[in-house]
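Multiple structures follow.
Read-outs: derived from the displayed coordinates by stated rules, not from any lab. In this text the structure is predicted, and so the values were computed from the model without any measurement. Cβ atoms are built from the backbone, for glycine too; each structure is taken alone.
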Structure P
Amino acid sequence: MIRFAIFAAMKRASLLIALIVVGAPLFAQSTEFGVIVGGSRRMVDIGQREPGVQWLDSKFNFSNSSVELFWGMQMDEDTWFKLKVGRIETQIAEAYNITGTSGTFRRDAEGEVQHIDALAEYRFAEPYGSTSIFGGIGLYRQSADGLASTNNFGLTAGVNGDFPITRRYGIVIEGAYHFTNADFRPRYMTVGGGLRLSF
């Protein structure tokens, strides 16, 4: 029993030391947090329409709101790793079949897309602030009243600009394109601006 307790304590101590040794260089790098708010537009494959079923058009609009929170960590001089969580209020498409017909039909409803993305961002120094290109993978959840919720993977890519107010604070303007694997391959374009806090 004593031998087991000593072994367990040594195991915990070894794990703690390993986390400190591996994690210290990561937390020594610069980090930043921020929020981006803007509008969105959905693009979707057409599909088939059942008579009497309405499809919802999507144009870029700030009423199709997009909100994202991000956390970033500097990996080297020009490269950052970012995690984003966000929500897009937009139109959702659902596929369904009708007995006795061939093909897949589409119906739309107002809903939202929740997403979490892991991104690599490359920054270019500018005379005032920086510009960036980024891309990565994400998990997307589409939901709307009257439609079944779906979860799937997707890709995102985009550009942004960071304009410092002080050494710690800055204004961020960003445009992103989200490719998802949901019914009728919806893509979402988001454009917005927000605030960045650096440490």
Structure Q
Amino acid sequence: MNLEEAKRLAKRTLSKKRYTHTVNVKKMAVKLAKRYGEDPDRAAMAALLHDMAKELPKDRMLQILQENAIMSDNAHLRPSPVWHGVCAAILARTKWDIADEGILQAVACHTTGRPGMTRLDKILFLADMTSEDRSYPEADILRRLEMEDLDRAMIEALRMNIQWLEESGKPVDPVSRDAWTDLRKTYYGGNSSYEE
């Protein structure tokens, strides 16, 4: 699948609002890719695919996860709001012939992060949080920070995500805490955990 085909698939599959978000994420992902020396086409493809399963019913996502247990890595046991990323990666591999493991991984972890994140993982995660359609108060802070230091922006973005979920009483995926801890340890050194 090339970028034009991916864009057509997104337009055909997603609601107008979700498609607009996807196009905005693509713009930001390409901007960040150019800024940090990542392949803009890979960033664009990951962005176009990242929410392809977002509007599927939960039971359909659960079915995809269970039917592809090896690829899903027990994602069905994680909070359901993170399922769509893993499902989109599975669909990209099994239905749309995406073989680039880096793109698939970025799509799968775009809502949670993961320990050992690649540059492409970080770019997609941040592009999703800072796309033009995001209007929450901290978005501008992250937009500024991501152009200065990708890793610091990721640390802050994960901290914000975890805090928002905790404050709203929603479950936090343990993978997000692990990602935050790993990034802090790598960036600052020492033994950093979310509880500190």
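Quick check: 3.2 is what I get for distance in nm of label points 7 Å out along Cα→Cβ at positions 36 and 60, calculated from one of P, Q. Which structure matches? Comparing all candidates, it corresponds to Q. Structures P, Q were shown, and helix-only ellipticity at 222 nm (-39500 (n - 2.57) for each DSSP H run of 4 or more, over all residues; to 500) at -20500 was computed from Q. Looking across P, Q, the calculation of log10 I(q)/I(0) by the Debye sum over Cα atoms at q = 0.09, 0.13 Å⁻¹ that yields -0.30, -0.65 traces back to Q.
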